[in-house]
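Below: a set of structures, written as structure tokens.
Computed from the coordinates by the stated procedures, all read-outs in this text should not be read as laboratory data. This structure is a prediction, so every number in the text was calculated from the model and none was measured. Cβ atoms are built from the backbone, for glycine too; each structure is taken alone.
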Structure I
Amino acid sequence: MTNIKPSNTIVHEPESKSSDTMDEDTFFNRLEKATEASRQDLLRTPIVEKSLSGDVSVADYHAFLQQAYHHVKHTVPLLMACGSKLSEELEWLREAIANYIEEEIGHQEWILNDIEMLGADRSKAASSQPAFPTDLMVSYAYDTIMRKNPVGFFGMVYVLEKTSSTIATAAANQIQSALSLPKNAMSYMISHGSLDVGHMQDFERIVNRLTSAEDQRAVIDMALAMYVLYANIFKEIPQLASQIEEQSKAA
């Protein structure tokens with residue numbers, strides 16, 4: 001998310017306090033603290049730990065990319081749905097979403113490019129059905145936007161971008177080295193690792209403008225749910241990888 005400046009009216013602290021003290025009570029910091037345990041649970045998922053040490057197979061990586069495709073292709077539709085449901089008081093947030101959409105359009109094609117570089121059929125990957133945990137995560141996001149509080153969607157944004165900015169680049173380097181893959185088979189993970197570091201900085205400024213306790217609670221609740229749902233996708237990867245290997249042998 002870009003070009004969104006924080007409101008000058010959100011945090012009022014005495015000038016005598018240091019910047020570190022001023023930042024302690026921001027909503028972003030409260031979000032980080034509220035979700036720390038859930039974040040660590042996700043990072044302890046076996047396939048995540050293995051990816052950070054390069055202990056994965058091509059089928060594991062293929063399975064990850066295929067599920068990434070099935071949720072990343074919904075990023076722009078979800079952003080559009082979220083923007084359409086916001087109140088006039090949150091017009092500034094709708095503008096942030098518009099900027100974010102510009103950056104996210106077409107990223108699912110990067111994933112298909114990576115799958116193709118693994119020697120797999122991109123059209124087959126695109127037409128495949130998502131695993132149940134992936135479908136559930138996407139469905140939960142739409143439900144939150146349409147039935148609950150659309151601002152809660154930023155809890156999903158937080159989880160995906162926080163995870164990516166934390167581990168994507170390191171995991172990509174380990175996977176590429178371990179599997180001797182060309183760099184153009186890693187475009188999604190490598191690009192999003194560095195890209196989402198910048199996104200997180202913008203995200204922090206944006207959510208710190210949320211002054212409604214209800215909206216803040218919706219973001220935290222969504223983030224907690226998304227850590228569980230996203231971890232479930234990672235837990236499914238070994239089984240999905242086995243299916244991909246079996247299909248490859250049968251072809």
Structure II
Amino acid sequence: MSAIIEVSGVSKSFGGVKANTDISMSVEKGGITGLIGPNGSGKTTLFNSIVGFHPIDSGSITFEGKEISRMLVPEIARLGLLRTFQQTRIYGAMNCVENMLISLPHRKLSIWDAFRKNSAEDRERAERLLEFVGLYQKRFLQASSLSFGQQKLLEFAMALMNEPTVLLLDEPTAGINPTLINGLIDRLKLANTEFGITLFIIEHNMRVIMNMADTIYCLAHGQMLASGKPEDIQDDQRVIDAYLGAH
């Protein structure tokens with residue numbers, strides 16, 4: 001596999017606080033890459049920098065060989081690089097199908113004009129993806145009526161609606177009922193294998209990330225602490241001291 005995202009010497013500060021310092025890493029095309037580290041280690045800041053929310057102070061970020069570190073969020077999204085968030089970003093007053101349709105990237109008009117321009121093909125794809133994440137039977141329910149875990153599944157489906165090349169997921173299992181976690185893991189793996197979507201995942205649940213990732217990076221205090229295969233990370237004393245030992 002070849003790298004689809006390259007992060008080289010990236011640093012980002014907020015005032016006098018160094019959130020990321022000289023971070024370098026690669027996300028392999030077609031794989032599943034994990035990012036772990038204690039709270040405050042700079043994981044979410046790095047995600048935000050990759051997708052354009054936080055312009056970096058120094059370094060370079062490339063996507064499929066193209067420099068993206070000075071690009072705007074919509075420009076990066078149009079390249080096929082999307083992310084989800086710890087807290088879901090859905091439209092609670094709309095039903096699930098409406099959430100899927102309004103998430104399409106070309107919807108620049110008012111909400112109702114946008115819906116009028118949806119094709120039958122868009123609606124069919126929305127329903128297929130809701131079925132894929134297990135929400136087909138709830139497709140006409142208001143999103144606010146879903147459980148938090150189901151809302152995360154909806155947000156995942158909304159991201160898939162945009163046909164991403166790479167999807168960054170920020171703690172996808174956080175706050176989800178344990179009975180739903182295995183189903184979410186299975187769907188993430190299928191998105192990777194069946195849809196060919198490269199996944200880059202921040203995750204605190206070590207069982208989840210060790211079971212999914214091909215490569216794991218560990219941050220601590222805004223710096224790269226360790227990287228390697230899951231079995232290597234699991235046995236790395238530095239990781240145990242900085243992260244695993246904290247639980």
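When relative contact order in percent (Cα under 8 Å, 6 or more apart) is computed for each of I, II, the one that comes out at 35 is I. Of the structures labelled I, II, which one yields -10000 when helix-only ellipticity at 222 nm (-39500 (n - 2.57) for each DSSP H run of 4 or more, over all residues; to 500) is computed from its coordinates? Considering all the candidates, the number was obtained from II.
Identify which of structures I, II gives the largest calculated value of FRET efficiency 1/(1 + (r/R0)^6) of positions 53 and 205 (r between Cβ atoms, R0 = 25 Å, to 0.05). If we compare FRET efficiency 1/(1 + (r/R0)^6) of positions 53 and 205 (r between Cβ atoms, R0 = 25 Å, to 0.05) over I, II, the biggest value is for II.
Of the structures labelled I, II, one was used to calculate distance in nm of label points 7 Å out along Cα→Cβ at positions 45 and 189, giving 1.3. Name it. Comparing all candidates, it corresponds to I.
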